[in-house]
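Pasting the structures in now, so scroll down.
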Structure 1
């Protein structure tokens, strides 16, 4: 197969089988599968996949820890996190760990396929149900920060498109600007938010309510 190479880290065999079938039928190359975080970590280090699909509830080494370790390595893969709605604290941890996509585990397989296509193209994907859960759990001064966004209107617009899963080329086309201009804006967004990457910037903006 010529599609992105994927490693699945999921402890339920039936879920792994369903994911593998859906992904392969969609043109992705599933190169490895692990039932827990320890095996998954070893597979990712050995196989160097383009994308890692990680269940947050895996045993041995939880999905947040695995995501953090994977993202700290050189040339890390994109990480698609699978989560249950009740795992709010784990979702917040995954946001900080740097995952690139967040999918509800009970979503139809085609939704997860869409998320993987989005991150493979350089975008970030957030299931609307996850965004709602995260925002509903945030307290403190998040609301105050919404009135003190460091971003310009254009930067906020671009970050909103990133949160919707748009890749740089799509953003450039929608806003009628050059790809270089989009990259310059994104670099400025990362600097202002002190974010490591696009997904981290989106997580910070959601948390501070700079975007909704």
Structure 2
């Protein structure tokens, strides 16, 4: 029976939502591994909207679930209604949406709060011993939820400053080169740096594929 993996999206576009390359490479890796992807996102307003051509803020409001549906081709659910019992694993692509829409890490650092639906699902997954994956900056969401209780080993590559912030939340940061994966078998947490270090989409694809393979092995 195919594994069902929740892909938690945070909008559409690196500067204010999910990093599209990371999301698509993860979906492709899951599909090639024979897993079913269940796309999820919070039904809430975005913290910010950015013109990706000029990288300047825009005044228009956008909804995280609606924007994430662009990546999911419309097949997506509100994460608030998802339950750990129906999933074998979850994984979070990066992009600033992870630290602006799924959490407040971009603004609050180690004092970050997490979207209630995302936090509940990650806690449920951990309690049931089901694996959680995170790419790029998304390990910050995992640290904000599980750091103080579980002290997971995670990576954001070689970014020492961000690593110290993750450790301030209780996680243990492991520096890694691009496309390498950190697998915390005790907590069943899988992380890789992707565009924290990557300069080519092929590096992102390599990291996503390794992370998905490790995630499914833990499932």
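Each reported figure results from applying straightforward, stated rules to the coordinates on display, with no laboratory input. Nothing here was measured: the structure is a model prediction, and the numbers come from that model. Cβ atoms are built from the backbone, for glycine too; each structure is taken alone.
Could you figure out which one of 1, 2 the value 29, 52, 19, 0 for P(r) over Cα pairs in 10 Å bins from 0, in percent, for residues 23-62 alone was computed from?
Checking each candidate, the match is 1.
Ranked on Cα Rg over 2.2 N^0.38 Å, which label among 1, 2 comes first with the largest value?
Ranking 1, 2 on Cα Rg over 2.2 N^0.38 Å, first place is 1.
Can you spot which of 1, 2 the value 14.4 was calculated from, given it is mean count of other Cβ atoms within 10 Å over residues 47-54?
2
When distance in nm of label points 7 Å out along Cα→Cβ at positions 15 and 199 is calculated, the result is 1.6; to which of the structures 1, 2 does this value belong?
It traces back to 1.
Computing relative contact order in percent (Cα under 8 Å, 6 or more apart) gives 20 for which of 1, 2?
2
A value of -16500 was derived for helix-only ellipticity at 222 nm (-39500 (n - 2.57) for each DSSP H run of 4 or more, over all residues; to 500); which structure in 1, 2 was it taken from?
1
With mean count of other Cβ atoms within 10 Å over residues 103-110 derived from the coordinates and found to be 18.2, which of 1, 2 does the value describe?
Traced to structure 2.
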